[in-house]
Structures are given as structure tokens and as C-alpha cells.
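Next come the structures, one after another.
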Structure 1
Amino acid sequence: MISFSVITQILREWKRHYVSLLTDFNLLEHDKIIEKRDELQKRTAIIYEDAPRTNHRAYKEAQNALKIEEIQKFSDNEIDEMLPPYLRIKKE
């Protein structure tokens, strides 16, 4: 079983791959986008199989942090910065 910290590092790297894929939408053919997305999903599923399991208390603490304290919540502006211009809410 892989530690939470290693899982976190791997998932952060894959998040960058997803963002990169989003920014490349206008450069790639539709089939290539689907292929890359499917590969990322397969790799993510494999890593989750080896991830440590959690318990109800830890789940509730994380839920509280995400909902109430709004940890990892992105504003519209932050999301726009990650997207290519044609997908942004505020068009340039």
C-alpha cells in the first residue's frame, strides 16, 4: 500500500496532466483527447486501488474542510486562469 503523501504527489502530477489536456483541446483531434483522457482515468484508477483506506471520522473531517472551510475551492477567476481563453467565463 502506498502512503497518502505519495498518492497526493502522484495525483497532483496527474492534475497537471488534466489541465494540460484542457489547454490543448484546440490543438488535438477529438479522438486523441478521448484517448488521453481515458489513459489518465485508467492510471488514476490504478493508483486509487493502492491508496490507503480511510474511516468515517477522517471522511467527516475532510468533508468539513472542503465544505465549511472551503479548502481547495477555486474562484471563477482562478478556474479561468487554468483554462484556455475560449473556455473562460470572462472572454478576453
Structure 2
Amino acid sequence: MDQLKVEAEKCLKAYARTLAKGEYMDHEAKGAYKRAMPLMVDMESIRGFISCVAQGMLLGVFSGSEASKLLYAAQVELSTLKGQKGQSDEREEETEA
């Protein structure tokens, strides 16, 4: 669970750091937030990505449709990851037999 907190804080800090630079930095802050989001490479990073999307929705970083697309992408990545794990489990069973 600590990894989720780290990823969400990383996004939030990038956003806040950019906003602190001036009054008209909202657009740049949203970009900084998005660039700070984790790559979806494993289960923990996907969960961190989802956490950042949810937090970003609350901050107004993402529109509803943009957030929906990002969450769908995370869902697809989770399915792919689970499918890969299932295939490797099957291979292990075949080699053991």
C-alpha cells in the first residue's frame, strides 16, 4: 500500500510545485501532474496509476471522458497482466507434469 501513496504523492507534488510558480500556471500544473504519473508495468504501478487518475479527477486535472479512457486503459493492462500470469502458471504446470 505504501507504493500507492508514493505514486499519488509524486503526482500531487508535481502539480503543487508548478502551481506555486504563479497565478496562471494551472495548465502547466496539469501537464506536470500527468507527466509524473507512473508507467503501467506491473500490478503495483497500475494501482498507482489508478490512484493518480482518481486524485486527478478530484483536482480537475482530467475531464470525465479523459479519466474514463485512462481507467479503461488501466483495466486493459490489468487484464493483460492477469492473462500473462495465467499463461506462465499453465506453463509451469505443464513442465512439472
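A short reminder: the numbers here are calculations on the coordinates, not readings from a lab. Predicted model, so just to flag it, every value in this text is computed and none were measured. Cβ atoms are built from the backbone, for glycine too; each structure is taken alone.
Points worth noting:
- Origin of the value 24, where relative contact order in percent (Cα under 8 Å, 6 or more apart) was derived from one of 1, 2: 2
- Origin of the derived value -28000 (helix-only ellipticity at 222 nm (-39500 (n - 2.57) for each DSSP H run of 4 or more, over all residues; to 500); candidates 1, 2): 2
- Test item: distance in nm of label points 7 Å out along Cα→Cβ at positions 15 and 79 calculated as 1.5, pick one of 1, 2: 1
- Origin of the value 28, 21, 9, where semi-axes √(5λ) of the Cα gyration tensor in Å was derived from one of 1, 2: 1
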